[in-house]
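Computed from the coordinates by the stated procedures, all read-outs in this text should not be read as laboratory data. Predicted, not measured: the structure shown is a model, and the values here were computed from it. Cβ atoms are built from the backbone, for glycine too; each structure is taken alone.
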Structure I
Amino acid sequence: MTDGPSVQEVDAVAREALDRLVVDVNDFPEPGIVFKDITPLLADPAGFAAVVAALAAAGRDADGTVVVDKVLGMEARGFILAAPVAMALGVGFVPVRKAGRLPRATYAVSYALEYGEATLELHADAVAPGERVLLVDDVLATGGTVRATRELVEKSGGSCSGVAVLMELGFLPGRATVGDLTVTSLMTV
């Protein structure tokens, strides 16, 4: 068992940082949309550290033992969050990229967006068979990115232990789309 703050205390500090530092930008990228700008959070060392600690808790069991072998971050803001989460857990970080951006053999999964289709790729050797991974991203919206990333992990022979996100858009079907995958969300909007 760890001697640090409880998961509830870590979550409370992270939620306070999110409430204080995430800025609403009206009508971006188009009229009627309220964009959640996380750049002030990223610029605040204490707030960013609190969020990283809270996201990392999704990669530990109730006793504080790390239960994942890798942390995967989805392009692009997921990279910013997943890399320090991996460091906090003492495990490797793996980027999940848009098509054509990885230099070696990859697995690829295409998925539908509301305005078209996207493809994500993972180096074929990035997740070893049997490895457990935590997926980290900034937002859970429709769940398509998480579902596609999970498929990439399973093609590699690994398994997803859960997904951790800064915020979840509660009015979209993200949780339903990811199925039985445990979702840790620090904020629901």
Structure II
Amino acid sequence: MDQTGIETTVTNLPGDLDRKTRLERILRVDQAGEYGARRIYQGQLAVLGEKPSGETIRHMAEQEEKHLRTFDQLLNERRVRPTLLSPIWHVAGFALGAGTALMGEKAAMACTEAVEEVIDEHYARQTADLAAEGIEPELQETIETFRAEEVEHRDIARAHDAADAPAYGLLTGGIKAGSRLAIWLSSRI
């Protein structure tokens, strides 16, 4: 209660998710996102692995592998099932990576920029929500660490002329919309 005698604690309203379900969704969607990112980079490397951008893509892919291992471990420790959409993300991620790479190195970088921009926003919302509830400080720290690396990937893509990709606005707009849809679906299914 505050000084006026009014109850100030936040309670869930009917239809709100309980804390356990919200945490399961966070872990599920983050694992799915890191899995999708791994597949995007695998697709890009299949096409551009021997090109000048290959080493840069490999660096980003290695960080995504570390992120995925962490979220795989958290799913196992907390007994949270992964998204049922993993087979779709397996194919779609590789296709997105390879498809943009076939359009050229700049298009592959535009793909990276678009995905990482959405992930930056997504991770920022998650850590803000966890911090507002005062829960899961270790998970918050993990997400913030990974978020910083995702921002690094976005910045690398920009430095590699992502904005010069063919149909940049259309390409990145479509990828961002698809990424947001994948986040929404993966947290729920």
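Any idea which of I, II comes out highest on mean count of other Cβ atoms within 10 Å over residues 141-148?
Structure I gives the largest value of mean count of other Cβ atoms within 10 Å over residues 141-148 among I, II.
Comparing structures I, II by relative contact order in percent (Cα under 8 Å, 6 or more apart), which one has the largest value?
Sorting by relative contact order in percent (Cα under 8 Å, 6 or more apart) in descending order puts II first.
Across the set I, II, percent of Cα pairs over 30 Å apart reaches its highest value in structure II.
Figure out for me which of the structures I, II the number -27000 belongs to, where helix-only ellipticity at 222 nm (-39500 (n - 2.57) for each DSSP H run of 4 or more, over all residues; to 500) was derived from the coordinates. Computing helix-only ellipticity at 222 nm (-39500 (n - 2.57) for each DSSP H run of 4 or more, over all residues; to 500) on every structure in I, II gives -27000 only for II.
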